[in-house]
Every structure is written in C-alpha cells, then in structure tokens.
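**Q** Before anything else, here is the set of structures, which you'll find just below.
Values quoted throughout were computed directly from the atomic coordinates according to the rules given, and no laboratory measurement underlies them. No experiment lies behind these values; they were computed from the predicted model shown. Cβ atoms are built from the backbone, for glycine too; each structure is taken alone.
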Structure P
Amino acid sequence: MMSLQEFFLENPRAAIGLSGGVDSTYLLYAGLQYGADIQPYFIKTAFQPAFELEDARRICAELGVELKVIGLDVLAQAQVAANPANRCYYCKRTLFSALRERAAADGYTLLIDGTNASDSADDRPGMKALNELKVRSPLRECGLTKADVRALSRKAGLFTADKPSYACLATRIRCDEPITEEKLALVEKAENFLFSLGYSDFRVRLRDGAALLQFKAEQIERARAEEEKIFAALKPQFKSVSIDPNVR
C-alpha cells in the first residue's frame, strides 16, 4: 500500500474538494507538505452551513493557499430536491461534475477528495458517484482511517484535528420528504443556537415540521437540564420541539 507522500509524488498536481472538515483539511496539508500543486475548491450550496466555508477559508489562510469557491444551486436538480434514499448519489454527481468543469478550466485534471479508509462504500451512494467521475481518495487508498487522520492532524497542529464530523444539512430531513431552502435554513438556525450554548456533535432533525434534537451521551443530561431554555428559543420556528431519548 502506498503512502501519501508516494501518492503525491505520482500525482503532483490535483484539485481537491475541501469541505472544511478534518479529512480534506489534512489531505490538503499533506499535499502541500509533499510539494504538490494542489488547488482547494469549496462548493457552496444550501446544504453547507456558513461555518464550514468560514473554516475552509481559515484553513487556506493558515496554509497559505488560495481557496476558490464554487456557488451551486444543488436544489435545481430535481433528483436532489426530491430527497430519495440515494439522494447523495445525485448530489455528489452534481457537485463533483461542477468541480471537474471548474478545475479543468483552471488546468487541473485530477480530482481528489477526503474519503478515508473508515468510510464504508456499502452504505454510501455518494461513493458510487465519485467512482464514476474518477475522483481519487488518497486517504482511503493509503489505508488512513479517521483515527489516523485525527492523530496526524494533531501532530500537524491543524485546528480541525478534533472537529466533530458534520454531515450536510440535507441529512436532517427524512428520505422522500422534499428538501427546500427554507427547511435547511430552519435547521441551520436551530443548530447555530445550540452551538452558541456550547453544544457540539448534535443534530436537529426535521420531523413533519417538528424538531427532534439528538445529542451525544456526554451532553444529553445537560440538554435535559436546560430543556426549558432550549425549547423556548426553538419553539417559535417549529410545530414542536423534543429531545430524542436515544443518544447519537
């Protein structure tokens, strides 16, 4: 199995889809460390909360590389907005097709992403799209797991090392319920409120206009203790608000 250094020696020029998360951040860092010409792109859609773009900009500023932002109306794709079980396939096809077009115009023919060796292809329709578009996943190819990437990120001093995984906002809406910008904005606003209280790695799920709050085991007791304050802030935006008794 090759190392990341070997990968970038063999592939010294690439465009990377930078999400602002731990995996793609470390991959960008490694590529730059190994002397590759690696251009980061952030694809901005209604599915990404504002803080992800802020993090991506901070990453690129700290690493001394220009971030290029691609604005994309992903909900214009009917198969994405309809939110079927394999929505991620259509979404990834749309995002990385746009990235391929922009990167090619900038002179980059190889696309890479931050999929790691812990990511199972079995339940990820998006991976099918990446394979079809010939997007390479160096972390996965080099056998680096999420734990490996976090450890390497700490060693490198990257602020994303302990950043929780953050699935796109579309995952808050159950399959086959149409996705709208209004629904996504409601979720983002509610999650921003919980972030402001110091919570992390939680989810606000939409359930027929109601909000179901999901917390990790280490934070659910605090959430229950602050239930009155949380519900009072969120109830004006939702039919009802409840805390999922099952931890994430």
Structure Q
Amino acid sequence: MNRLKHFVLFIVPFFLINSGFSQNATEIIKKADKKFRGNSAKSEMTMTIVRPTWKRTIKFKTWGKGSDYSLALITYPVKEKGQTFLKRNNEMWTWNPKISRLIKMPPSLMSQGWMGSDYSNDDILKESSIVNDYTHKIIGSEKVDGIDCYKIELIPKEDAVVIWGKLIKWISKKEFNQLKSEYFDEDGYLVKTEIASSVKLMGNKKIPTHIEIIPAEKPNHKTIVDINSMIFNIPINDNFFSQQNMKRVK
C-alpha cells in the first residue's frame, strides 16, 4: 500500500507537469509567431548568400498582414530589381518586370530556395503556419547564446500541406523570440539550422535582427539575413496584396 502511495505521489506530478507542457507549448508558439508578424508589418532586409567560391547580396522589402497576406519586392541588384512575390491566402504568384510575366507558383515550388538562397519560398511567403499546421510539445529547456529558452517540437498535422517533416524551435522564455530552429525532412534528417541573434528594438518590439541559415550537408554554404528596419501594426488594406499592386509597388 505504501509503495502504491509513493508511486501515485510520484506519477501524478509527472503527468501534471507534462500536461502543462503540452497545454503551454501552443501558447508559446502563438506568442513567438505573433511577436514577429504583428497584426501587420513592413520591413527592409539585406540577404547575403554565401557559397564556397562566391557571395551574392540581395536587398528586399516585405509587407505582411496576419498569416494570409504577404508581398516581397526585390530592390537590389539591378538585374532582379522590381521582381515581386505575392501570397494571398493559399495562392502565390511571382512577377518579373523584365519579361512582363506573372506566374502562379505551384505548391511544389515552396521547398525550393528563394532567389537561390538557403531560405525556401515557404520561409519568405509564410505559406505554412507554425501555429495552425503543427502540433506543439515542449521537450526541454536549453540556453541559446546564454539566453534561457523553451525547446519545442513541432509535428505536422495529418491534413497540413507543409514541406517539413518536423521542426524544433528554441524560443526565449522572457521575450518569446525564436532564437534557433532546426528543420527536418519527412525521414527525420536535419536539412538546415536557423540561428537568430543581435536582438534590437524594431518599432516597439525587441526582435533578432541577424539570422543565419546553415544547410546540414553543404559545407561552407549559408544564407545571412539582416533586418535593417521593421515596423509593426501599420494600416494596410487587403487590396494592397493584389496582382495589380505587384506590378507597381515601390
């Protein structure tokens, strides 16, 4: 009887702790996602693609509204200047002013590198949602660059159309910043690691402004993104995210 009592005293707190982890994981992911998206946001970024024998720099602007709308505009280099990428709900397009061609992007292109980088089209256009398309579970607590973080595992829901088999994210406990992410394929192999640092005040939020994407099996390959400016919760009409605006946005 005493053994049973001791077992119950041990196992009940165990389940309470783990059920709490399960309940809180989604809220943590929601807070982290909401912090970076806001209700709406506008940003200017510089991307550096690093390869063993060369580097390439791309500058671009992005606009986003919730999880349904996003628009990206290339501003540099001159060769790609004016090219735009649009997402409206579950549909995506790209506009190339050099050939005056509007192309609808099929889901099969979401896993491909955006502008030849280690970022996928899905990363830039936010086609999949870390909140809605995955289940969440806290699997530990670790430090990233000296900052206490929740370690959360994200598994795709059965009906979700996503390109990753699993994600693991390290989210800071104090600021809810996504400081590290690991992306796995459907077979469980690590594809790439994302590391975020240099937390600065952007608008009214402290967010990481230096992000590195490191492929798992490509030595001396990486993509660096620096957020030069970002403002949140600005008024943007849904009509801003239109095919017509893709051709004239500046």
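**Q** I have 0.85 for FRET efficiency 1/(1 + (r/R0)^6) of positions 96 and 232 (r between Cβ atoms, R0 = 41 Å, to 0.05), calculated from one of the structures P, Q. Which structure is it?
**A** Derived from the structure labelled Q.
**Q** Work out FRET efficiency 1/(1 + (r/R0)^6) of positions 144 and 184 (r between Cβ atoms, R0 = 35 Å, to 0.05) for each of structures P, Q, then name the structure with the largest result.
**A** For this comparison of FRET efficiency 1/(1 + (r/R0)^6) of positions 144 and 184 (r between Cβ atoms, R0 = 35 Å, to 0.05), the top structure is Q.
**Q** Consider the structures P, Q: one of them gives 0.9 for distance in nm of label points 7 Å out along Cα→Cβ at positions 32 and 64 as calculated from the coordinates. Say which.
**A** P
**Q** Tell me which of P, Q gives -13500 when you compute helix-only ellipticity at 222 nm (-39500 (n - 2.57) for each DSSP H run of 4 or more, over all residues; to 500).
**A** P
**Q** OK, next. Once Rg/Rh (Cα atoms, Kirkwood Rh) is calculated for all of P, Q, which comes out largest?
**A** Q
**Q** One of P, Q was used to calculate Rg/Rh (Cα atoms, Kirkwood Rh), for residues 112-191 alone, giving 0.98; which? Kindly include the intermediate steps, with their values, before the conclusion.
**A** On the way: P: 1.04; Q: 0.98.
Derived from the structure labelled Q.
**Q** Could I ask something else about it? When FRET efficiency 1/(1 + (r/R0)^6) of positions 40 and 224 (r between Cβ atoms, R0 = 35 Å, to 0.05) is compared over structures P, Q, which one is greatest?
**A** Going through P, Q one by one, FRET efficiency 1/(1 + (r/R0)^6) of positions 40 and 224 (r between Cβ atoms, R0 = 35 Å, to 0.05) peaks for structure Q.
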